[in-house]
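No value in this document is a laboratory result; all are computed from the given coordinates. Bear in mind the structure is a predicted one, so any value in this text is a computation, not a measurement. Cβ atoms are built from the backbone, for glycine too; each structure is taken alone.
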Structure 1
Amino acid sequence: MRYFIDTNIFLRLLIKEDEKTYSQCYKLLSAVKTNQIKAVTSSITLAEIVWTLSSYYKFPKRKVVRAVKSILNLKGVKIIDAYNPSVSLELFDKYTVKYIDTLIASVKKIADKKWIVVSYDRDFDKLAIERKEPHEILEQMVN
């Protein structure tokens, strides 16, 4: 199984506002780094990270660049950009969710449930795709 790592997983690691979710995200990405978990993310995820760190958290540009470079250099994570804008717009029109979430849900392997979205964002649950939180994946690894 391959996992699509959503924005909020990286942000929980970069911001460290909550110790429990920080620890879960750290363990998950450590498993990615050691090839225990196959993972992808996308440039739209990176753009959302840049926007959030810059506008909401008021990170200086240099710190934002360093954060995104750390994701790009994370061993085991591939960047994919295989969106279907038509599907995305249909989902966006039908559901009350962010457009970025519909772009992610429009990736064929996610839509076909071959990849699982790793996210704390429950809006993905409205989009008929599979979503798990880091602790669920970590528990599966132990069992």
Structure 2
Amino acid sequence: MMTYHLACNLGELRLDKGEAKVADGKKYSTPGSLMYTWGAPESLTYVDLSYAPTTYIVVATYRPKYPQQVKRVCQVHSNAIRRVDAERAFLSAVERPNVTWDMNPARGRTPFEIDRPKEGFHKRLIFLDAGWVIMETAIYKEPH
């Protein structure tokens, strides 16, 4: 939970070489498709965490032209976090969250979302099979 908060909400995660390593993105399949929701990323950085071997961070940067476009997306993918803890992390740093969720079962696993364009961010929480969780924070080019 703290990794997500520091890395994605505050952008201040600092790790030693023993705690994490920058990984080759070719071994991951899920983040790429989720990152393209926001457009084609200019760069993707994958960080494997040592203390939670089934947890990694993905950071995508974009080159937005307009204020309503995203400039950076940070995701934490984990199979080592409980659902209740993921929900707490998702709601962290958000005052009076207004969470939306499409409950139509025909759409499959739709994410929980908090969109705050006037505050400059969009958050998503996605629960996948086998206990995997994706917590995401997207930062807009400018609040709008």
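So here's what we get for this one:
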| quantity | calculated |
| --- | --- |
| Per relative contact order in percent (Cα under 8 Å, 6 or more apart), the highest-valued of structures 1, 2 | 1 |
| Structure responsible for -15000, with helix-only ellipticity at 222 nm (-39500 (n - 2.57) for each DSSP H run of 4 or more, over all residues; to 500) calculated and labels 1, 2 on offer | 1 |
| Top of 1, 2 by distance in nm of label points 7 Å out along Cα→Cβ at positions 98 and 130, largest first | 2 |
